[in-house]
Structure I
Amino acid sequence: MVAMVPSAVEKETQTMKHYPKVAVVILNWNGRFFLEKFLPSVYNSNYPNVEFVVGDNASSDDSVDFVAAHFPAIRIIRNSSNLGFAGGYNEVLKSVDADYFVLLNSDVEVTPDWITPVIELLEGHPDMAAAQPKIRSYYQRDHFEHAGAGGGFIDYYGFPFCRGRMLHVVEKDDGQYDDACEVFWASGAALFIKRQCWELSGGFDADFFAHMEEVDLCWRLKLAGYRIGYCPHAVVYHVGGGTLAASNPRKTYLNFRNSLFMMQKNLPFLQAVWVLFARMWIDFIALIHFLIAGKSKDAWAISRSHQRFFLDFFKTAKKRKQYRQKFGTKGIYRGSFIWAFYIHKKTRFSQLNRRKFL
């Protein structure tokens, strides 16, 4: 959506005069299959100043032995226990020294020149903290992929969506989102972030464990005055659901719980009170929908997510930051994209009312 992109974000960036050090860090947990399948493409990336790291979350398979045997130049950092996506990366990155961190899922196939365009974009914009490449589906390669697509956004009630993906509808990539632009969040499947911004933000919120942690991180960075970018000139292919399938009740629990955590932390106080009240009713409707569909475990997952939200209410409240609220709002859709999707049949990002984006 060009209309909501500041003029400072150009579609093209200048060629770098130097190459900052980049660390591509893959967090692994029992992922031998994905490492064997996709690590060769990552290892053969065309970038002159790069280190490859596999951070292991206490795997019980032979994935670490596989990496050590077949890719001895790749550094392995072992966590003593499974700290989840959020805590696992927080721990691993303490031992990584680079100008840029690239957090890459193990189920991602990259193209040879996927690093340079994103680094060029970030180098050209000092106020841009993080960015993502274009994310296509590994299995349907001319389509966007659910986790990130052409850049992430969020609606007024805390539900994330993407350019190229609205709920379960994923668009074919016909070049309709080939403009480099500012987005609200960058996908954790292939997240480029400046080290200084990672450290300033404190990294992921480890209490999230997994899911929505990258949205929360990007929101906190935006509240601090930074921007988040999307670079269409770099392309990766994501399998998706490599750890938890979309239909897994555990994923339902984490998504609903973490969304509530995120809004409590990052919204202005009065807005948070109203939005969280509204979300309780929206989530209740989702719970009833799951029950009618015979998905009782997903319904119970929503109920448990609300229970955990209230049990951790005061703990989460202590994490709130008092930033100037004019920051952090670029990319929020001032309405319900779910309402737009189901009631107004707007199934493509380009069909949303641009005036509802700040």
Structure II
Amino acid sequence: MSVRFVMVGGFLGAGKTTTLARLARLYQARGHRVGVVTNDQAHDLVDTNNLRAQGFAVKEVPGACFCCRFDDLVDRVGSLEESERPDVILAEPVGSCTDLVATVVQPLKDLYAGRFVVAPYAVLFKPSHGLKILAGGKSGFSPKAAYIFTKQLEEADAIVINRIDEIAPADLETLTKLVAAKFPGTPLLKVSATTGQGFEALVELLDQDGGFGRKILDIDYDTYAAGEAELGWLNASVKLSSAAGFDLDALLLAVVGELQGVLNRLGGEVAHLKVIGQEDGGAFGVANVVSGDTPAKLSLASGSTAKDADLIVNARVAIDPDVLDGEVKRIVSAECATLGVTPTFRQSQSLRPGRPVPTHRYATAK
């Protein structure tokens, strides 16, 4: 029996991980077995740890986008098939990746037609940056990074405006009209991955079969590569310890809030900044920031007073990654000192992503 492959795209900070977690629970409630595949530039990702901590079977494809690690994607799905026998695979691509129909959807449909049934390709729309980009205003990113954002929407079978619980009704109406005008003919859904509003329509869309996944982009890979390289990437893991115990959620919020302020002063627009803290006993929390002018948010509270915990920081910011690395270490150390916590940095990786080189790229849809 074929496995249903559901990939949900969207820009950095659009809410893909929260969306996949809610979808996974909805599929499980139907009696389906679910596997999840995450994707980013290195191992031990915030998203992977977040989803595993929620009890999902997760594999990750590190080192580059799904398009450039296509064989690894198929391999990780195979591992899930052996261990979990899933009915549904949920896949989360890198938020700065586009051209996924030509490099992932079409190869899966063509090379693995008997093994996978590929769902319509839904792309989440991120309001905080998206409204500025589509309206031609200043988003904090260069036109090359904004190019990736618009190309992601251009190849979507459906555009899904997320975070509607955070948008005033009048602003949502304005945004809906703008998206519909920019991408006429593309179905438009409105959801909140946080509250679940609108998810019935999203699942109904993802259940459909037919002529989906056929929008092959006319794309300039030089512009694409430059836009992706603009967004400095960092992943850092830290061991936290305190004899007296500390408020884990307060630390997570303090770290992301202070980082946001410092990066704003340095002129580095935040695409997504997320921090997960997990107590040795199992409780975990997540805090994030999705732009330079949106408030830091505790998206998942641990409610923990911890003595020992692990901290993972993952960031994509329009700034030199070496500067980003230095600021993360400085701020984590300073906020830990405020709470009487001893941090031990175990690993920290920072880089500018390289040029995408897809394993396969279909020039026309099969």
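Comparing Cα Rg over 2.2 N^0.38 Å, for residues 50-137 alone across structures I, II, the highest figure comes from II.
From which structure (I, II) was log10 I(q)/I(0) by the Debye sum over Cα atoms at q = 0.23, 0.24, 0.25, 0.26 Å⁻¹, for residues 162-249 alone calculated, if the value obtained is -1.15, -1.16, -1.18, -1.20? Of the options listed, only II reproduces it.
Every read-out reported here was derived from the displayed coordinates using simple, explicitly stated rules and does not represent laboratory data. In this text, all values refer to a predicted model and were calculated from it rather than measured experimentally.
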